[in-house]
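Just below sit the structures, each encoded as structure tokens.
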Structure 1
Amino acid sequence: MIQILCASLSFLTGIVFTVQSAINGRLRTVTANPVFASLASFSTGVLTLLTLIPIFHFLGIYQIPDASQLLNLKLWMLAGGVIGTCLVVGSIIIPKRIGFASYFSMLVTGQLVGSVICDAVGLFGAEVHVPGPVRILGVVLLLTGAILVQKR
């Protein structure tokens, strides 16, 4: 049951990410600046997170990290923010040029290829999941589908 729930939430997240790209694209049009549009989007995200941190702490869901935990951070662990910024800026600029379907088909295919590689090598200490023939076939089929989506 949890597998179905997580898969469904992942699918819905993909839909919402497309909607976010469209919203951010409109923000770009109004501001005439994709970097400013990204900043505005991230700013509301930061405000949302600053609201959720104390709520989750109060509810006992997650604790606020203490100083010793923060001192254990490595600089590379913050790269996700840079990558996220590139992803949002790209999702604002690229779909306007090639369309949402073309952009997201290649984005999702790239995510799957990257995920299979990360699973295969156990990137950053994750559990290793060696891809079998069926998983590799799935990647090839998704790549084929993404290429077909590029055709108009």
Structure 2
Amino acid sequence: MTEEIEKTTVAEVTETPVVKKAKGKKGKRVVNAGQVHVQATFNNTIITVTDKSGGALSASSAGANGFRGSKKGTAYAAQIAAEKALEIAKREHGLSSVDVFVSGIGLGRDSAIRAVSNVGIKIDSITDVTPIAHGGVRPKGERKP
């Protein structure tokens, strides 16, 4: 009796094939205007290209381009990193104009901005978003005379 049940279930499965819907590939999104975020420290320079809402399109850093040790903090390494990130964004997403946001006090600040214009992307604005220390809020407790 168990053999008959197994035979019928196998026959039913083979008669009704499972049909899956084919998913189409998502195309690369076209972004005409975006933002370039430059984080320049003494040890490295990180370049991130985003759309206007902050979604990353491409990123690169001096360390990712083969620079090691103290060479990562140089202006030349920042230039190479910026060129690579911007070429990818321009080729794959059609980026044509950007707002540049610079953070940090490293050597790669200026050379990364120059690399943006050398790639052929129009710079709309340059903003310095480096945080500035102000001493903090008043500490808790009574004041000392």
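Just so you know, all these numbers are worked out from the coordinates, no wet-lab data involved. Given the structure is predicted, the values throughout are model-derived calculations rather than measurements. Cβ atoms are built from the backbone, for glycine too; each structure is taken alone.
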- Item | Structure with the greatest value (metric distance in nm of label points 7 Å out along Cα→Cβ at positions 20 and 92, set 1, 2) | 2
- 1, 2: which one has distance in nm of label points 7 Å out along Cα→Cβ at positions 36 and 116, as calculated, at 0.6? 2
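Out of 1, 2, which one gives -27500 for helix-only ellipticity at 222 nm (-39500 (n - 2.57) for each DSSP H run of 4 or more, over all residues; to 500) as computed from the coordinates?
Numbers: 1: -27500; 2: -10000.
Here the read-out was taken from 1.
When distance in nm of label points 7 Å out along Cα→Cβ at positions 76 and 108 is compared over structures 1, 2, which one is greatest?
Working: 1: 3.1; 2: 1.5.
When distance in nm of label points 7 Å out along Cα→Cβ at positions 76 and 108 is calculated for 1, 2, structure 1 comes out on top.
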- Message: If percent of Cα pairs over 18 Å apart computes to 65, which of 1, 2 did it come from?
- Response: 2
